[in-house]
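So, here come the structures, one by one.
Only the coordinates and a few stated rules stand behind these numbers; no lab work does. Note that this is a predicted model, so its numbers are computed, not measured. Cβ atoms are built from the backbone, for glycine too; each structure is taken alone.
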Structure I
């Protein structure tokens, strides 16, 4: 596959956001229930938050996405365990200044969230343009004079 390769780094801000939201859910459950079952459910929410932050934001899981290779309407994922998976993208992509979500259709149904601090500024810009247009921009220095 010819295209651009983007190496993803860990996102401590995304990990913090995941943990904060799960902690808020845990606090809400404990406030409403206040029983031993409520505390257990709150602890389960915190454990789920830690697992999600570890796997998605900090790339700790073997199935964590470490690199993306972009082409027309397909994307090649390189996982932490070394596997390379070619996937087809779904149509409902979200692009903002802070993140890009890439829903996958085949061979697995999964959404890849790329936070702004996972890539350098220029690489993140290129990913945003590719997610919107389905193609990479041509740099001005590559154009003939």
Structure II
């Protein structure tokens, strides 16, 4: 498989993950946090989860759009790399200060790193154009 196909597959996988989180945080935030073993949050937290869910749907759209033509939609890819870096750093912060445990964050401790790695390794690069110049006497 060539780099473009691998990038497209990676973008689709990231997009599907974003749809999953969009659904979980928009339509079942209490159940989802319960599955992770988190304590019941105040209702205002679930309001914030629904806003996060909306953004997950938007990023899913962006990833699926970018999968169709990665070079044309390179800014979506850059944005997702930044989002994943922030996600991972936030996870590390709350793990280190004891706000959450490794078993509660499950995939959030490794998934952002995998997504960053895939998106950076297969990042679209413009083909270099070779200019041949000729000199006439």
Problem set entry | Given 3.7 for distance in nm of label points 7 Å out along Cα→Cβ at positions 34 and 82, calculated: source structure among I, II | II
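Match the computed value 30 of relative contact order in percent (Cα under 8 Å, 6 or more apart) to one of the structures I, II, and report its label.
This value belongs to structure II.
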Problem set entry | Read-out mean count of other Cβ atoms within 10 Å over residues 10-17, computed value 19.8, structure in I, II | II
Seminar exercise, completed: helix-only ellipticity at 222 nm (-39500 (n - 2.57) for each DSSP H run of 4 or more, over all residues; to 500), calculated, reads -12000; among I, II the input was structure I
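For structures I, II, which has the highest computed value of distance in nm of label points 7 Å out along Cα→Cβ at positions 18 and 106? Intermediate values should be presented prior to the final figure.
Details: I: 2.9; II: 2.2.
Ranking I, II on distance in nm of label points 7 Å out along Cα→Cβ at positions 18 and 106, first place is I.
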